[in-house]
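Each structure below is given as structure tokens.
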Structure 1
Amino acid sequence: MGKIVAFISLTLDGVMQAPARPDEDRRGGFEHGGWGIPYADSVSGTVAAESGATSGALLLGRRTYEDFYEVWPKRTDSPFSEILNNTQKYVASRTLKEPLPWRNSTLLEGDAADAVAELKEQLKKDLVVLGSGALLQSLMRRDLVDQYILLIHPLVLGSGRRVFADGVPPAELRLTDTKTTTTGVIVATYEPANRAAGAGNRSNPAAKAAWAVTSGRDNR
């Protein structure tokens with residue numbers, strides 16, 4: 001059985017909205033898009049490359065999937081585009097229909113948490129959740145997230161969509177690893193306190209791509 005790994009760039013006040021591009025997500029009149037770009041460095045890239053347990057697959061909500069598809073397949077000069085193109089992508093949506101446009105994409109229909117719980121039992125690979133705040137919160141409510149990799153940026157925005165928003169159930173977490181980047185980002189890895197400690201980190205192309213798309217490291 002695989003693990004569900006939430007890979008999240010967020011600010012000190014918990015905002016996860018639009019870290020990578022100014023036009024990434026303007027919902028609610030959000031004007032701070034691209035806030036993560038100045039903080040990307042080689043340390044955070046190395047952390048992402050080492051995170052996870054297998055070659056990995058991505059787990060995305062509809063909005064994040066459509067946003068990524070509009071951007072990354074067109075960046076033919078980026079090595080991360082090829083990684084994302086070749087990585088298996090599972091997409092939770094009630095409105096999308098097969099076939100999905102991006103190669104190596106599989107639609108999870110119906111209730112998202114139910115579909116992910118079933119998929120988790122079937123797979124040996126880890127599922128890395130990028131963005132997808134609403135999906136991630138539904139997984140939290142079902143206690144399906146096995147690991148949180150939080151890239152905590154030294155920044156307060158005061159507004160924006162938050163990952164740990166009202167309605168997320170209480171949870172005790174255990175800190176399993178921490179690193180600090182050259183730009184002051186704290187990379188904290190947590191697991192639910194009621195779970196057994198996981199295996200050591202190994203190379204994960206999906207997580208490496210995760211760092212690129214959520215940090216803005218490869219934005220041009």
Structure 2
Amino acid sequence: MVREFEQPAGAQVDSLMEKYGNNKIFADEFIAPALIALSYYPELKDVHIEFKYSREATTMAARPDPFSLITGRKYLVLINNRENFEGILLEDVPLNAQIGIIGHELAHIVDYQNHNLWGIAGIYFRYLDKSRRALFEKEIDKATIARGLGWQLYDWATYSTITNDYSSKDYIKFKRETYMHPERIEQVISYISKYKDASSSAVHSTASE
């Protein structure tokens with residue numbers, strides 16, 4: 001497993017785009033981290049996914065395009081670009097942590113893919129209950145770790161709840177109440193054998209396949 005990614009060179013981005021860019025619409029600023037994250041979800045290789053800017057209440061969100069639920073399924077990964085947002089904008093996040101949060105959103109899409117229309121409606125109802133929402137998001141965090149993006153998720157959790165010095169107290173409180181803490185992510189990583197060899201590895205530049 002890769003501990004930390006470097007910014008990939010142009011040829012590496014082109015190679016990733018050829019393998020994982022089919023049926024994808026990317027936000028130009030985040031093509032590289034999106035492609036790296038997508039490389040850990042091969043079953044999404046041909047799924048229609050659009051990364052687009054939006055005025056969200058949080059940093060990122062993933063959901064089905066509502067117009068596609070009955071026809072061919074398509075998904076949106078929404079990136080907050082709202083001015084005066086009191087949380088964290090993706091553009092301010094280090095690359096490794098960007099890959100972590102994008103990987104989390106892609107894990108949501110994998111989960112949506114496994115549900116029919118009524119199952120997706122059930123997911124939305126779970127979100128209305130704060131405690132059930134937190135349990136659900138922690139399961140998505142575990143799925144992200146299992147894919148191999150545990151250290152990237154760890155860096156995102158650390159940045160979003162500890163090391164950034166500009167997001168609001170309410171934003172940090174929401175993140176801490178809803179998602180896995182960095183310490184818990186590190187603990188889960190320690191239980192998974194495939195992380196053993198890379199737990200202290202140097203920087204890598206592309207996803208392992």
Structure 3
Amino acid sequence: MGCDRDGIWSDTLFKLANSYGFSQVFYSINANKQSPLASALVYSNYKPIWLKMYKDTFWSMDPITRHCINSNMPLIWDHKTFKSRQEIQLHKTAQAYGLSRGIAFPVHGAHAEFAMLNLGMKETARPLSQQKLDEILSDWALIRDYVFESSRKFTQLQNHDLSEKSLLTRREVQCLQLAAEGKSSWDMAVVCKCTEATINFHFSNIRKKFKVSTRQQAIVKAMQFGLIFPEND
């Protein structure tokens with residue numbers, strides 16, 4: 001995980017977690033634990049619709065998040081962790097997207113950074129023996145620290161690029177979202193009630209602001225910033 005490209009870095013993390021039986025991964029790193037998730041750098045293989053729901057609605061009420069903010073200890077979680085009506089609804093919704101139980105590892109950095117690594121598995125996954133659980137806790141206590149340290153370079157890159165994110169207009173973000181859904185310039189012109197030339201002009205500006213050469217590269221960068229989300233089947 002010493003690579004300098006965050007896509008390769010995150011794929012390595014997801015594959016490593018899967019080798020331990022965890023099909024779902026959520027990792028976030030923020031400047032401090034008081035900062036909202038919207039300002040965090042997030043890497044996850046959650047389904048996009050669930051990731052958006054979690055970030056927009058559930059993150060602030062999640063007992064896993066609350067534990068990680070207030071503790072340095074890992075949390076082994078399942079349906080019993082979710083006690084209030086809202087929390088129970090959160091867990092039921094998460095189950096529908098392949099998250100039934102797992103282990104969460106908090107990180108509190110030396111410079112007040114806050115990170116959370118949540119490893120989840122489906123309800124149908126084989127239960128872990130105590131011996132296997134102890135091995136996972138031991139291994140991932142070390143992996144967690146390496147994940148945190150190796151991810152800090154991407155946080156620095158993100159902070160450097162925040163100005164690019166803030167430069168986009170609302171219409172430019174709308175064009176990127178429509179493009180991510182597979183819409184052509186003509187389709188977007190119909191939706192936005194303008195000409196194709198106007199749509200192409202928007203994308204010319206987007207490419208300049210994002211310092212990329214193609215529309216697809218702009219879409220990828222917008223997704224990394226959390227500005228847009230891919231279409232779901």
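No value in this document is a laboratory result; all are computed from the given coordinates. Fair warning: this is a prediction, and the values are worked out from it, not measured in the lab. Cβ atoms are built from the backbone, for glycine too; each structure is taken alone.
Okay, here's what the table says:
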quantity	calculated
Origin of the value -0.47, -1.44, where log10 I(q)/I(0) by the Debye sum over Cα atoms at q = 0.14, 0.26 Å⁻¹, for residues 82-153 alone was derived from one of 1, 2, 3	1
Identity of the structure behind 38 (criterion: relative contact order in percent (Cα under 8 Å, 6 or more apart), calculated), options 1, 2, 3	1
Structure (1, 2, 3) behind the derived value -7500 of helix-only ellipticity at 222 nm (-39500 (n - 2.57) for each DSSP H run of 4 or more, over all residues; to 500)	1
Cα Rg over 2.2 N^0.38 Å - structure with the largest value, from 1, 2, 3	3
Test item: mean count of other Cβ atoms within 10 Å over residues 114-121 calculated as 15.5, pick one of 1, 2, 3	1
